[in-house]
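Asker: Input: structures, listed below.
Since every read-out is calculated from the coordinates, none of them should be taken as a lab result. These numbers were taken from a predicted model, which means no experiment stands behind them. Cβ atoms are built from the backbone, for glycine too; each structure is taken alone.
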Structure I
Amino acid sequence: MKILYLHQYFKTPEEGGAIRSYHIASALAKAGHQVEVISAHNEANSITKKMEGFTVHYLPVPYDNSLSPLRRKLAFINFLWKAYKKASSIPADLCYATSTPLTIGLLALLLKKRRGLPFIFEVRDLWPEAPIQLGYIKGERMKKWLRKLELKTYEAAEHIIALSVGMAGPIKKMVGEKKVSMVPNMSDCDYFSPNPERKPQPFTVAYTGTLGKANRLEYLLNVANLCQAQGLDIQFKICGSGAEETDLKKQAKTFGLTNTDFLGSLNKEEIKKVMDESDAVYISFDQFPILQTNSPNKFFDGLAAGKLMILNVQGWLRMLVEQNRCGFYHHPRRPESFIQKITQFLNDAEHLKTYQQNARRLGEESFSKTKLTAQIVNLVEGLTK
């Protein structure tokens, strides 16, 4: 089968970041399908690259998390136009379209209308609700149009894949349960693994991901500030870049933090090294309800690496770590709650080891990359029989 894969922010392991699409495309190719990905990059010209059994067409559409809301919207529209022209020249039997942004859904709709190309729609964030709650979309007419586009996309899709229970629920209410599957992000348990030689001195907490408005990393800096003030031997490593990076570094300087390092954007190999040198992984989001439905890639990397999982967000992730005894939730606006809960792990190495082993077990049993990519391959093949 010829599969056209649409993902504006496609990443490879060498680049780092969210590489779910890389794993899915690889699995589809290994299953014997011809996969061609259309994505974007920040270069001046279009480039086509051969990957692990599949092809990626990169279109010149510059994008960065630090762009203004207007420039982001223009980037979405620019990619929509260029990707439609490129897709029109690629033979395909099925389209696999992954959001964000929601304009990917519009592209899939256009291809279905013009070419009769059926599509699967993968929902990574509940657009437009996420940018609406975050204040990026304010006009009532635009909100109404985007919500109509969302429903139309769901209705036209052959099937919908949601990345969390919180995302799947609202979609099922719109189009029914049979049309929706929940396939979360994946733990790469072959690549990441626990480091048995690691000795927590100092105890190290890693954050790997975007430094954006939605992540509210000042919550973590407040925690670091209180830990330093109380003389706790805890080091914080912040890996990533984004729109809030400059302000976060200024805040760290204002606090006079000597226990916090900003390491910048790292590729997957560099992230693995940071994981090997860390004891815990910190997951941070702002307190908007929509962000509690997220399925962050860094969470599942942390499970695979066998780390204590620390969250300042509620929802399904909090339920997971508490039910599986592999981490804890602390109130984002109460850094003292972090200290109250981390103390038991600082003082009891066996307790920490138990939670870390539970994290790895959860990754292997429930979120294995091998199992979840196979689930998607079976879903894709089942729809075309």
Structure II
Amino acid sequence: MYMQKHEIATIAEKNRVVTRILDAFAQRHSFLIIGHQSPDEDCIASMVAVGLLLSKMQKRVLICTATEIPVHFRYLLEICRFNSIEVNTNCDRLKDGIDTVVICDTPKPSMIEASPAIQRLLSRTDVVKVEIDHHLDADSKYAGNDGYCLVDAASSASELVGYLGCKMSSRKDIVRRFDIHDIFSRNIVLTILTGIVGDTQMGKIIKSKRERRFYDTFSGMFNRLLAEKTTKQTNFNNMEQVYTELRSLSASQEELYNELVEARRCSPSVCYTVLDEAASQNVYSRFELDTVISVARAIADELAEESGKLSMVAYYDHANASALVQFRMRRSRSYHDIDLRKLLEDLQIENGGGHEGAIGFRVPKTEVKDFSALVQRIIDQTEARISG
């Protein structure tokens, strides 16, 4: 029996709900994100924003949504490609291993965009159902598990994802564990802002003083964040300006993606793209930091499938970000003969981690005397473990 939705009674209870959700995000492995039928800006934006938060924790993420998406919203889905987020507008079949479902911006269970496969997944008691929603109307009903519903008065579901992101940024254990440089990258800022301004028509439709306060706080914060990350004026006056910015961001990612794919090389078992210090600085002079990070993840996925076994991407961090060289390795979906965590032992690298199919590790720039030799040593030891 589904219960009617209501505001979270106290700040303490809201904090407990957020803590449970963030713990689930950190501890669980494979996520399905869904929304309502005939999705609007807020539904698509909140799904993508949750996916972006999860991608910062290097989680497996699948978004399932309607087949027909209005052209303006497709730029949101394009962002997913460069952040290792799979989008499927059918979802008749789901991959094994999904342990968590996130339901966004959906007033009641009967409105979920759900194939029979998704309905079966939602009925399983071993799958955690997280819900993020702002609908509190008389016929609204919960779809998430008790204690995992961030359902409260807000201007939009995207605003609640923004709130979740703020809480995530204060979780130092999560930030350190997943080596997160910046929760609010331009991708997330623009995506959340899209949902907020779309659902409120630039703040014209506000139901209460409380919602006005939340809208002003979050829209102001996100505009300030954007102003810090770009040289242009970022006080958006209409949705077309938001979409224009999203298109620009998508085009920038596409340009860098194509450039890095062209630079790839392959050994018998590993396809890899690496940028030495000079090449990395050249990239940073033309692209923003979060664009480089998101595209590096997408390249790692692409090259793993091209190789059929493993991929590696390596680049120097921007001087303003850290004094480290970043390495990312992934395993093809069809290849299971090696646990990548064993490579960290072979290489005697302590600053790194991940799971059997994907790892990230970091080396101080001061310890890299010959970048090409270091890359070759990693490739050689990887080939040795595979053949051994």
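Asker: So mean count of other Cβ atoms within 10 Å over residues 139-146, computed for just one structure, reads 12.2; which one of I, II is that? Walk me through the intermediate numbers first.
Answerer: Working: I: 12.2; II: 17.4.
Source structure for this number: I.
Asker: For distance in nm of label points 7 Å out along Cα→Cβ at positions 35 and 259, which structure out of I, II has the highest calculated value?
Answerer: Working: I: 4.3; II: 3.1.
Largest calculated value belongs to I.
Asker: For percent of Cα pairs over 27 Å apart, for residues 163-330 alone, which of I, II scores largest?
Answerer: II
Asker: On to the next question. Compute FRET efficiency 1/(1 + (r/R0)^6) of positions 107 and 195 (r between Cβ atoms, R0 = 25 Å, to 0.05) for each of I, II and report the one that scores greatest. Before the final figure, lay out the partial values.
Answerer: On the way: I: 0.05; II: 0.95.
Sorting by FRET efficiency 1/(1 + (r/R0)^6) of positions 107 and 195 (r between Cβ atoms, R0 = 25 Å, to 0.05) in descending order puts II first.
Asker: Another one. State the single structure among I, II that was used to calculate mean count of other Cβ atoms within 10 Å over residues 115-122, giving 19.2.
Answerer: Working: I: 19.2; II: 15.0.
Clearly, the read-out refers to I.
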